[in-house]
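Just below sit the structures, each encoded as structure tokens.
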Structure P
Amino acid sequence: MSEPVAEPVSEPVPEPVPVSERVSERVSEPVGMSNHGRSFGDRVAGAIAVTGPLCVGIDPSAALLDSWGLTDDAAGLMRFGALCIEACAGVVPVVKPQVAFFERHGAAGIAVLERVISDAREAGLLVIADAKRGDIGSTMDAYASAWLEPGHPLCADAVTMVPYLGLGALGSAVSMGAAHGLGVIVVVRTSNPEGRLIQEAGTGANRATALEDTLLAAIADLNRSAEVPAGTVGAVVGATLEPSRFRLSDLGGPVLAPGVGAQGAGASEVARLFRDCPAGSVLPSASRSVLEKGPAVRALRDAARSAMEEMDAALGMRGTAG
């Protein structure tokens, strides 16, 4: 018997706890100290070894909220996030809240995002905040503190960032992640046509190396450096793309591979692009293809498990815990 569709949610969202109180509560158990000296890459490999390779997006768009019978407000966001966490815990290793869908609801939406990040981590899931931040100087320092400093209410296990003010401009975030076993995932290769124009642009004296490959090589250098534990810096590489010249097996950090399911990438595409990567280093990412099965938790869980098993078979092995 199928589970009933959720009734529209309209109950008020509880008042958020003041930031100062949330910070003081969390500082008592810093995230870095609980990671036992492991880098973000080690932690991803360990989680994949337990459940298999899949990241599920938590994307509460207006259209999905409506299809789930939820209200397009903070209460609907809260219910959506709770159902996703319940469905994913113990089934997949990683979830990825899309920050924009929470930001569109203002302060109330950010309060829900804080709760979703906290609840997902308490449920044993690694959390990648898909924020795509990037800047320089003190502004970059502030982004690093917001997303990767233990004790802060938005602190996740990793955050996505954009490198087009220079990869070196992300240094404070990389340092923050390195110090606490957290990660920075750099948006490098995406499948949208607008992105390819920039990402494939030639660099170097002869313009012979694509910008995306230059960035991937620089990330690999960071992961091999003495200052950064291997696996701290990862890359977004769309699963619908053809391989580039850079060998992803040399990256030294996790690969987040969006595009599985609704965007067209299946087992064959994942195998072709990532089969040579070290076990436990690739996180295929699915959102719509899983979320469209909601709101029933059982259906969400079955969809996530099915996608994970398909990706596990495509990649060949799960890897070993770090």
Structure Q
Amino acid sequence: MKWWSKAPWITLWVFLATLYVFGYAMMRWKEPASNQIRSLSTYTYFFIVTVATVGYGDVVPYTTAGRLTAGVIAFGGIGAAAVALGQIFSSIGNYVRRREKGLLGFDMKGHIVIFGNRGAETAALIRCLIADQQSSGTAIVLCSHSTEQNPFPDFIDFVRGEPTNPDVLTRACVKDAGKIIIHAGTDYESISIALAVTEINKSAPIVVKANDPGKEVDIERVDRNRVVCIKAVDVPMIVREIHNPGITQVLEKLLSSQGQDLRCLQVPPGKHSFTFGLLAHDFRERHGAILIGMRPAGNALNTGSILNPGFHAVVEGGMFLDYISASPIHIDWAQYRP
């Protein structure tokens, strides 16, 4: 039993080899010279079909001793096959359990690694990544020491352990990761993870969910060229940033009280109509503004916005135009010439 627990497959092969040699010795000793089973090649064929419980019956022993030996080989083969199948299924089960518990390592490149598990927020982040078109076909690995098993076994891989542990970083293939998301419970943990990641991965963008706005500068100081802190709790914002590095800063500037801002104006009601492309060109050339969308006439709060419409989209009187500029623009529609 000690041998079996330490080396089950070696023990099984030794048993079959012993059974093979024993059977051949008995056939050579007891079977008459006229029986082809005494030939090594024929006996090997007989042994295989007997152990496999196929038993074609084209080669059989003639003597009682030979038949008893064949019975021993058959029973031994059935037992060996049962043990082998049990060991195979047990190995598969152990592999699946170890994989779900995050105890295995992986071999992948260009994947997304998420450090930390913040419960429902991280679950929403993973769902958003899975649904995002830019993440399609990209492997995702979650690294966490507090998670007991993979929360999404059908969609992502999981590595359990301290995020800064070299073994965890190796098993998650952080060195070859394409993108990194740090979703840790504390900012100090985020800084530690960011430092560990930048030591082994020299190119992947790193997006960090900051807990304290006052720590954002400290976190980004780890690598100002790659580390970006997300101030908003909005999970889709993290997904946008990981796929489009720097987009968060653009949105923050648009939402700030300084610099460029999102604005709108209403086209005076009337019979005149314009194409969106000509208006966009005019906004840029005459007013230094970027026209980005339009909304139907009516209540500005209840009308659906059409972003980046086609060049030939028709803008009619009463509609709202959304644009980006440093200050509100004023248009003399009476003198306007599209």
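Things to note:
- Which of P, Q yields 20.0 [mean count of other Cβ atoms within 10 Å over residues 181-188, calculated]: Q
- Label whose coordinates, when FRET efficiency 1/(1 + (r/R0)^6) of positions 173 and 221 (r between Cβ atoms, R0 = 30 Å, to 0.05) is calculated, return 0.95 (choices P, Q): P
- Structure responsible for 10, with relative contact order in percent (Cα under 8 Å, 6 or more apart) calculated and labels P, Q on offer: Q
- For mean projected area of the Cα convex hull in nm², for residues 53-100 alone computed as 3.3, the structure of P, Q it came from: P
- A value of 234 for volume of the Cα convex hull per residue in Å³, calculated from one of P, Q, originates in structure Q.
Bear in mind these aren't lab numbers, they're just calculated from the coordinates by the rules spelled out. Computed from a predicted model, the values in this text were never measured in an experiment. Cβ atoms are built from the backbone, for glycine too; each structure is taken alone.
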